[in-house]
Every structure is written in structure tokens, then in C-alpha cells.
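Next up: some structures, all given as C-alpha cells.
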Structure P
Amino acid sequence: CVISLAAASMLMEAVEGKSLEEIKGMTRQDMLDLLGIRLTTMRVKCAMLPLRTLEKAIHLYEVQSSV
């Protein structure tokens, strides 16, 4: 999906140099603001996929780091 690819690219640029805490604080609205376009309900799901994936990756990193 083009929206997911664009959102992932924009998200990676936006989080570069930020702390994990700053990244974990990102919201749905932050992601929509990054895209800067109106999306239908189905496309919002596409746009959120990169953020949800990053959140899951951070969670797994934190779990594995605490072992």
C-alpha cells in the first residue's frame, strides 16, 4: 500500500535522533500530521501500520533488554 510505504518513510525520518521515550509518546494524530493529507477510515489503518510496527519493535527490544 502506497500510504503505508509513505507513512513508514516519513516516520523513520521523524524519529531519527529521538529517544525511545519520545518515540513511544507518538500518537495517532502525530502520524496523521506527518502525512498531512486527509485519509479515509481504511487508509488511516494503512497509515498507522508503521507506527504500530515500531511500537511493537520497541516493546520487544525492551523485553529482551531486561533479561
Structure Q
Amino acid sequence: MHLLRRVERYLRRSGTAPTRFGRDAVSDPRFVFDLRNGREPRPATAARVAAFLEAREDGRASCSR
């Protein structure tokens, strides 16, 4: 799945502000806004974001069981 779509889905489901997500995931409060404007993150940055999302999704899944 495209990174921006995955981030947007996470933001909707969690109610997290884009700036908070950027700060928490990659220490960049403009990260989501830049993605929305066409920024292509470096592979290492994309991997950090994916790991951040996976950790949050795993945590949510384990709490609901």
C-alpha cells in the first residue's frame, strides 16, 4: 500500500494530528504535509514510518483481543 494512504488511514482511525504523527514517527512535524504535497521519502525514512505504523497497529490489535 502506498505510504501516504497508509498514514492517512492511521490518522483517521487514531485521531492523531498530522504534526503529532510526523514528530513521533520521524521527528518532522511537516512530514505528512510534505507527503501530501508529493514528497517521496528516502527508503530509510519510509522504513521508519512503516515500522512505526506496524508497531501501533500491532499494539491496537493485541489490545482488542
If you work out distance in nm of label points 7 Å out along Cα→Cβ at positions 4 and 36 for P, Q, which one comes out largest? P
Taking relative contact order in percent (Cα under 8 Å, 6 or more apart) as the criterion, which structure among P, Q has the greatest value? P
Working back from 12.0 (Kirkwood radius over Cα pairs in Å, computed), options P, Q, answer is structure Q
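Computed from the coordinates by the stated procedures, all read-outs in this text should not be read as laboratory data. Given the structure is predicted, the values throughout are model-derived calculations rather than measurements. Cβ atoms are built from the backbone, for glycine too; each structure is taken alone.
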